[in-house]
Structure 1
Amino acid sequence: MSYNHGGSSRADGERFLDATSVPLVIATIFREEGATGVHTHVRELRRYLEERGTPATLVTPFSWGGPLTYPVFGLRLLLVRCSGAASVVWYRHWHEVFLRKALRRRLAEVGDCVVYAQGPLEAGAALRARRGPYQRVVMAVHFRVSQADEYAEPDREIRRDGKIFRAIRRFERQVIPQLDGLVYVSEWARDAVLSWLPEAARVPSAVIGNFVAPLPAQPPQEPLRDLVTTGKLEHRKNHRFLLEVLAEAKRLGRSLTLDVFGEGPLRKDLEQLTSSLGLDEQVRFRGFRTDVASFLPGYRAYAHSAHAETSSLAIIEAMAAGLPIIAGSIGPIPELCDDGVEARFWPLDNPARAAAILVDLLDSEPARLKASNAAIERFRRDFAADRIAPRLRSFLLETTAPDPEGNLR
């Protein structure tokens, strides 16, 4: 973890925030329950705080309520069939409006507080809703480069460098420099934001990785299945590659099993590919589960094929379960695990070579167990909630605001 207390101008009268008395308000445009990394980040932080008697208030667009909530949000399902770009604009506009109203109501009830915004939309709503600089706004950077880039991915709705893409980046350029703090979930995420928005360097910041609570002790599960992966079934997660790797391993005489947890728009395509590759007896699509972590000890290794990440809570949860990691060396992944120690890095453009790396690990039980033990130790050292959550809590609630010259008080 690293800190940067950049120099940004703030109004006089800002006060030291005492973590024993200052409320924490978590703002997100997502519903309270869900399977994204943002959901896990918020859930783990709230659990840590509640166990220590300092609960945080969660505010979402649905906190506002009212009869228009579901018709307004539901209309996006119709828009997306006609225009992906229009659905993005509708989604962002109305989620920000409802979240801002909910935040305005909550912030009117408290004095000094910190709003922990889970993205730029949330941060913009919080800046507009807050009643003064004594209500600080700190934003988590879960996105890669910019949210505009995520909407412009192959299976997403807007055109890269198009009008909406530029508008989203313009919005982020306006909002981010006004913040009281930034939490980057990886060094890679920080560098990616600064690559196009150098003004963000003036905002006090910290690189604090994601974390989860250790898994409760469980009796050994036998027999173990080979591989597991979790995540939304979308292009970015690159599940197709996993199936191609299994097909290559089968050609080597190794019929490996894979369980896929998650739902998404590509499920039907992936099931069809599974059949065409002759993998029906090896691959199971398990669907969306809120208790995936409890299943992880039943596998020999965790397979990760995404070609774009900001961090990876899926990998962290797998290491908590003692699973060796097999993943591409992309983005922040080398910050989470080391090749040849907790992990084996495979090429995401060469299924045959990847299959050889996979078989080499799984066919050597001593090597697999060594990687498993290393994964558990890495988790305990770098990602366990009781080690990392206090750093996040400290940054959010116990740091002072800078004076107009950018010096900490």
Structure 2
Amino acid sequence: MKLLRLCIALVLLAGVAPTVAAGDEALTINVILSLTGPAAFVGVDEKAAFAVYETVIDKSGGVRGRQVHFQIWDDQSSPQVALQLANGIIDKHVPVIVGPAVTGTCAAVDPVVRNTGPVEYCLSPGLQPQKGTFVFSSSRSLDATLLAEARFLNDKNYDRIGVLTATDASGQAGSHGLNDAMPAYHSLQIVDEEKFAPSAITLNAEISKILQLKPNCIFIFATGPAFATALRGLKDAGVDLPVFTSSANLNKDQLTQYSAFLPKDLYFDGFPFQVGVPMGTAGQRNAYATFVGAFKSAAVVPTTTSAYAWDPMNIVISAFKQVGPDATSTQIRDYIANLHDFGGVNGSYDFRSGDQHGLGVDSVVVVKWSPAAGAVTAASQTGGKPL
């Protein structure tokens, strides 16, 4: 343990020297991502998004003439390592940490910053930060997402739900969100929920138990390899039911690898920008145009996780532009907490309610994977109302 802490401290010290722009020191923003380990499929996409965004913001003049540099650290998909890295960054008295990338690593950092700072802007929607704290979370809350999906289930008569839930933080957060959404539609029933370790190799017993109770759709609250295990298990059991899962799994490369065992109907919680749903405000349209144009210029294909990272980056940079590059953590927290009518790729943000995500049900579009197109198509309007 002491050796691990020493190694991390040395890495942090080695990386503190920021890039220097002409005439001024760059504004360095520390970012914690999962570049290795089980969540690497999320972190690698987000790292690419940070590179694209850094180019865009620096071409536009940076922050009050200072170039921006994102200093990225790899937490190895480990909550323990994420906390160690965060403590090392906190010791440098910075105002903000962007990341970590997934619910479990974000949750590890939350307790040490929530009341004192610096600001933690978690890139996973699975974290539900407490109102008024220094912690914010990307996208909309899982409660809002699953409320929209519950509306979709109700209207499509997918009223008998079987659930496969990984026992990690992301899986448990999804499960809680679904259970919280159920009372809104009395026709919906979870017939059985089976939990499994993310390291499980097979789920034959769990799937057999669910099928005995005759569900007409399946939810999978698992990401990465655990998601693949659940899909294989359903395929092996001959299940031909609609499957719903987190947009964290909406990764073209990953889904292409899983093509042999994908269900016929695979649904995700998506965003308007993914399916051409008209954006609501001029700010949203401008954010969308910038996002699409930047990735096109960089010859990078954006994913859902790219969008998870993009708006938080833009909000943090907006705070520095408004307050100044020497902003304190309290100033950044207060700026975000009072931000409203802020057009983003994922919707129009309003943090004044105390929801530390800033987005609600109206930002949710249920989307369906199309293997032939290698993309998603819209299955609902915003708010989860079926087309």
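Readers should treat all values here as calculations from the given coordinates under stated rules, not as data from a laboratory. Values in this document were obtained by computation on a predicted structure and should not be read as measured data.
Which one of 1, 2 has Cα extents along the principal axes in Å, as calculated from the coordinates, equal to 67, 52, 39? Spell out each step's value before the answer.
On the way: 1: 70, 48, 38; 2: 67, 52, 39.
This value belongs to structure 2.
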Q) The value 78 for volume of the Cα convex hull per residue in Å³, for residues 196-251 alone was derived from one model only; which of 1, 2 is it? A) 2
